[in-house]
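Nothing in this text is a laboratory measurement; each read-out follows from the coordinates by a stated rule. None of these values were measured; they are calculated from a predicted model. Cβ atoms are built from the backbone, for glycine too; each structure is taken alone.
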Structure P
Amino acid sequence: MSSDQPFSIHTLELGPMENFVYLVHDHATDRAAVVDPAWDVPAVLALAEKQGMKITDILLTHSHNDHINGISEVLDKYDAQLHLMKAEAQFWQGCIDMPTQHHGGDTIALGETPIKALHTPGHTPGSACYHVGNELLTGDTLFVFGCGRCDMRGGDPEQMYATLNNMAERLPAGTLIRPGHNYAEKTTATMEEQLEGNPFMHFDNCHDFRHYRMEYHDGHRQSPYAAVRKGEEMK
């Protein structure tokens, strides 16, 4: 991370499902956005206080319980604005008052740090990734050497295939991926490393991707995920 960046990203691994909860810190204003607050909110609040941050925004990558179960605790402490994709608000139908609903490509201003919201459906209809500088907070869309399940309510392997292909085409090779769970042998990876070692990014057609995601992967590959060479997905 270069010293002239206007932000830093703090990471906490919390809960029984190895969730990553992130705090994006805008240096100029000491505003912070917490991404997917869950499990141990006191740890999140303690980190914010230690770093001199005020949580003003909550960014949701999606609405599964393991990524949202700390929202109320954060709102008890801070008058923070909740952000999520419009498609996810319609899918979730949560009872949180007045969330800001976004479309893909919208920019959220955190002080002097712009955060671009990307609509990345597949795990849920309104799954989002958040692009901050050269870093991408991917939730359950893209893991290091893995991707989110598509067999839960709202999941769609065809959408996931299209999303991953779009990310492969549009994101620079040096983009640093920060996933929603610690499921791999390393906690982050560049997009170049993903293209080389993530089996879900190796398929040339949706039919083969769907078979691998829905029928093969979970029965044959265990975490922590390691890189897989192209052509060796089914070995």
Structure Q
Amino acid sequence: MAAPRIMLVEDDESIAGALAAVLAERAFDVLHEATGRGALASAGASTPALVLLDLGLPDTDGIDVCRRLRAISPAMPILILTARDSEVDVVLGLNAGASDYITKPFRLGELFARIDAHLRHATVTREVDPATTGGVVVDREARRATRHGVELALRNKEFELLAFLVANAGRALPRERILAEVWDDRWGGASKTLDMHVSMLRRRLGPPDPIATLRGVGYRFDP
């Protein structure tokens, strides 16, 4: 079985060389690109299994590269690795289509755990048929969602939230579980972000509202 190909987009040669070496030790096939243009060309020619993307690139901003990579491959995991750690930067990265956002310096053990988790998730979603309930269809492979045949214009985390709710339709979902599964937040720090995304998702879906608020618990998607 071929080793998963990881595209490392990093212009600092010392960081790229060290990280590529440890990735190769973990039996990954590493493709290194030092520019945004190179990353887009490589992704267009042969879609990697996963992308590790620095934002400070010499030729173009990494946020734009992330957005264009997401357009090339809607289901490909994109993990941003950057020194930019402000909340605004994190939100911009996730809204541009990033699957995860990791700030430098990072621990290698955590990075590999996240890589493995995203690769497992990508494998599972390729094997699952589009989820359908209550007139809503979520196709993870195509990165599309519709309601009663009308396509929904969703941002990255809105899509992930809807996909999780639909996959668990009819079940009471505690806030903590939603945050852990959709935001990889095990401590509830993104609680207000969850409420904001639910509010936006309700607007995108339109009436009747299929998302029930369970006071003191979380949410439930009612088919």
Structure R
Amino acid sequence: MLGRVFKKPQRSKVFYEALMKEIEDLGLKSLGIIMFISFFIGGVIAMQTALNLENPFIPKSLVGFAAKRSIILEFAPTFCSIILAGKVGSYITSSIGTMRVTEQIDALEVMGINSLNHLVLPKIIATVFFYPFLISLGMFLGILGGWVSGVLSGLFSGVDYIEGIQSDFKPFLLVYAIVKTLIFAFLIATVPSYHGYYVKGGSIAVGRASTQSVVWTTILIVIANYFLTQMLLT
């Protein structure tokens, strides 16, 4: 499938229009849920960390440090990607699957158009190039949510939290998070596309394929997360 996907697009204008549409559908329309979840989950991470630091000898700045590491290493790239796999993956499978069962893909093939390249390549490029920005925004809002939760709840001060964020900062952790995001974005675009493109049957089959695509995308993200962590951090 990927061999046909990565062939040169036939008409650049049509491809550009499809790419802009996919950036809007797969990226811009996911901004709201990522911003909302990142902000509040960041607050929860910071509060739970503060509540578990009951020893007076442990500095409160450790809350900011732990929240920063948790959000950058795992929450933003992995948890947000799993959310996107559910939201975006089901949309990709259902849209392509509906085109398959209504014979729109067959019509494209009859016209001599490489349907895989026309339908899937814009989705891959849109997710791979846009999701790093989306995940970076999730990191920022998660850390900001932790600061806001500490100031409002009184569990720790904003100064201590910022001190913890600044302490022992390693730029490679951001590189690690972006690399994971790129791999996960590729999986989010390709696995649901595969399930949608090769679906057989009617509308019920499309619904089953959407469920399968979300499950398999999530499984592959978790497995890839394990191996990427082992290769890049150990």
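When mean count of other Cβ atoms within 10 Å over residues 21-28 is worked out for each of P, Q, R, structure P gives the greatest result. Structures P, Q, R were shown, and helix-only ellipticity at 222 nm (-39500 (n - 2.57) for each DSSP H run of 4 or more, over all residues; to 500) at -26000 was computed from R. Upon calculation of semi-axes √(5λ) of the Cα gyration tensor in Å from the atomic coordinates, which of the structures P, Q, R produces 41, 16, 15? Structure of origin is R.
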